[in-house]
Structure I
Amino acid sequence: MSQRFEIWMQDDPQALLRVVGLFAQRSLVPEALTAERADDGLRIMVEVAGVDAKGADILVARLREAVLVIDAGRREATPA
């Protein structure tokens, strides 16, 4: 099952590295990763396969605790 994580972060050069690092610590390689600068910060979307709902909720909690993160959420990714 794929999960889509949506993260809103402060606009900072290390923001993307911090997000990717949390997935790397769990040996997860994103299926897709997009980042877009906005007036209110940096919006990042990460899609990862092989993560169940409980594991995804734990990742969201860790993301929300991370430096530079304003908010984070997740939902199941719909198949293409």
Structure II
Amino acid sequence: MLKIKKSHRNKDEWIVYNPDNFELHTHCRSMRIAVVIRNNVLKHQMPRSTDIRLLTSHLRLTKNKQYRRMIENRIHEIMAV
């Protein structure tokens, strides 16, 4: 289960993290984006976005090898274009 909390560094920053392993975390500038990332990773859904930063945020939150490969392939496809 991933959680979202307000960052202590910047007032306009959110952290999506795994409470069991804080090494799996990422920072977001918007609560809305944090919710999208959390929901996508929990459900192992492919993000619709082509933003590389958003896709790498998905990678930072999961240890699932199959999901990681899927996101990495998407990043390579986007960078190849």
Given 5.3 for mean projected area of the Cα convex hull in nm², calculated: source structure among I, II
II
Parent structure of the calculated result 49, given that relative contact order in percent (Cα under 8 Å, 6 or more apart) is the read-out and I, II the choices:
I
Label whose coordinates, when helix-only ellipticity at 222 nm (-39500 (n - 2.57) for each DSSP H run of 4 or more, over all residues; to 500) is calculated, return -9000 (choices I, II):
I
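FYI, it's all coordinate maths here, none of it is from the lab. Since this is a predicted model, take the numbers as computed values, not measurements.
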